[in-house]
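Right after this note come the structures.
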Structure I
Amino acid sequence: MNLKGAVLTGANLTSENLCDADLSGANLEGAVLFMADCEGANFKGANLSGTSLGDSNFKNACLEDSIMCGATLDHANLTGANLQHASLLGCSMIECNCSGANMDHANVSGATLIRADMSGATLQGATIMAADMEGAILTRANLQKASFISTNLGEADLSEANLKNTSFKDCTLTDLRTEDATMSTSTQTLFNVFYSENI
């Protein structure tokens, strides 16, 4: 299905089958894709701002360079999706499955990722400011050079994650798990200080 560059603002695409569709550069601002099947679809450079994507399937979809500001992705499946350089500002991604997703250099600031599964995902160079990631699963995730600022990581699991040159500034780290994580000396020092102050 070729919908490249299509204008679909406010469209109701609930439960639609968009598997492998080409929606690159399309404008879907405010559209409803609740429970839509978008597996393998191409949304590169698309505008998905304010869209309702809850319970949708974006497995292995390309969302590179997409604008998803304020979108709702609660319980969505983004397993293996390409979200490089995507703008996810203010997105709601509660219990979203992003395992194995490529989110390198994505901007996830202000997003809600409570209990999201991001195991094995890569977020190299990502910006995560004022996000809520309470209880998020980031086991084996590559967070090298990612920047966490004023983010809630309480009860998050970063076991076996790559934390080399990862920045944590003014973050909530209560009950954060970092077993067997790989980290630079500065990151290790930060965690050591936090744990010593909270024994």
Structure II
Amino acid sequence: MLVLASTSPRRVGLLKQLGIEFDVADPGDAENSISQDPITRVRDHAICKAETVAKKYPDRLIVAADTIVVLDGKILEKPNNRDEAKEMLRTLGGRMHRVVSAIALLEKNGNLMDVRTEETIVSMKKLSEEEIEAYVATGEPMDKAGAYAAQGAGAVIIEKVDGCFYNVVGLPLSLLHAMLKKAGVNTLIRCTKR
């Protein structure tokens, strides 16, 4: 059985949509990369999360993911407080940015089987200060890279998504399906090679 190295309700919900059995394990604070290169950062974080959980589940297939927002080469992760969330929304407003996710897949012996990235371009609407204040007051931006949720109330602040929508939510499902299929887990026919 698969183990998802994440307690993110969004990632758990998205993986449930695939109809496969899995357990959830908290990787803790396993994000340790300080790289300023977005691809390197998300790959390192996803691998670190997977490796942390693999220590607890050495005989299981492990999936981990990480997502960041990138604007003008600057990485935007989760805001630390409401003021930071407001500043992110002001900065992103009326502009296009990239959402970059990495998925790491570890074999049952804990060896890295695959790690891949997905990029999506998002165009965000320009928001008034009143709209920013109201949106941040909902609390929704606080645990999301870039301080917005494409699947929540934040859906109305997105003008356009070019690429995988589920990547913006935090788990690019088509990419995950391809990785799992290569590992012997076909999410479409819900069978596992043994």
Structure III
Amino acid sequence: MKLLALGDSLTAGYGVLKRTAWTSQAAQALGAAVFNRGICGDTTAGMLARLYREISETQPEYVLIWGGSNDIFLCHDCSCAKGNIAAMVQQSVFYGVKPILITPLPVERYSMKTQWEKLIDLQKAEELIAQYVTWIFDYSESFQIPVIDCFHTFSTKIKDQDVSGLYLDGIHPNDQGHQIIAEQICNFFYSMGSEK
């Protein structure tokens, strides 16, 4: 099985070692080839612009599409992200690749680093991310696109434990956060009947 992981810093593995990034952990656990095509700071526009090239180079069976947070952080809006995500889904299908959407992680304000606070309106970001997650589910239901829901998984864990155990800086997951993401990715494929 070949998976293309298309995204931003959450996919790239910002702040963690390559071996502990969720893409590496999932590849090992699933016995799959996982092509990490995350670019730190990328928006859904950048992801859309390189989708065809990445698919052509990797020839995957599935594409995991995980983006939109940077659109919200930098543009204070999620409308562009919605359009770009929809375009990536439809183009993936056109190219014969099965798209899977991943919901964004919630912002964890209590471990937020100062450099992000200067750029991000936390309250607005939280509201927009919640709206965006709702839209992802509505869109996926309309077009029968599978969703891996990292947003609600992390939201629950934030409430249930010391948040410093999941994030590096309030935005990016640490090693434990990547492990949780990898487990969720693997469980999704296990539930589809993919062999380990």
Query raised in the report: Quick one: relative contact order in percent (Cα under 8 Å, 6 or more apart) came out at 25 when computed from one of I, II, III, so which one is it?
Result: III
Requested in this report: Using the calculated result 2.8 for distance in nm of label points 7 Å out along Cα→Cβ at positions 107 and 179, pick out the matching structure from I, II, III.
Outcome: III
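Consider the structures I, II, III: one of them gives 3, 14, 25, 21, 15, 11, 7, 4, 1 for P(r) over Cα pairs in 5 Å bins from 0, in percent, for residues 59-138 alone as calculated from the coordinates. Say which.
Details: I: 5, 19, 29, 36, 11, 1; II: 3, 13, 19, 17, 14, 11, 8, 8, 5, 2, 0; III: 3, 14, 25, 21, 15, 11, 7, 4, 1.
So the calculation was done on III.
Taking helix-only ellipticity at 222 nm (-39500 (n - 2.57) for each DSSP H run of 4 or more, over all residues; to 500) from the coordinates of each of I, II, III, which one would give -9500? Don't jump to the answer; show the numbers that get you there.
Values: I: -2000; II: -9500; III: -16500.
Derived from the structure labelled II.
All of the numbers you see were taken from the coordinates with simple rules; none came from a lab. Being a predicted model, the structure only gives us computed values, none of them experimental. Cβ atoms are built from the backbone, for glycine too; each structure is taken alone.
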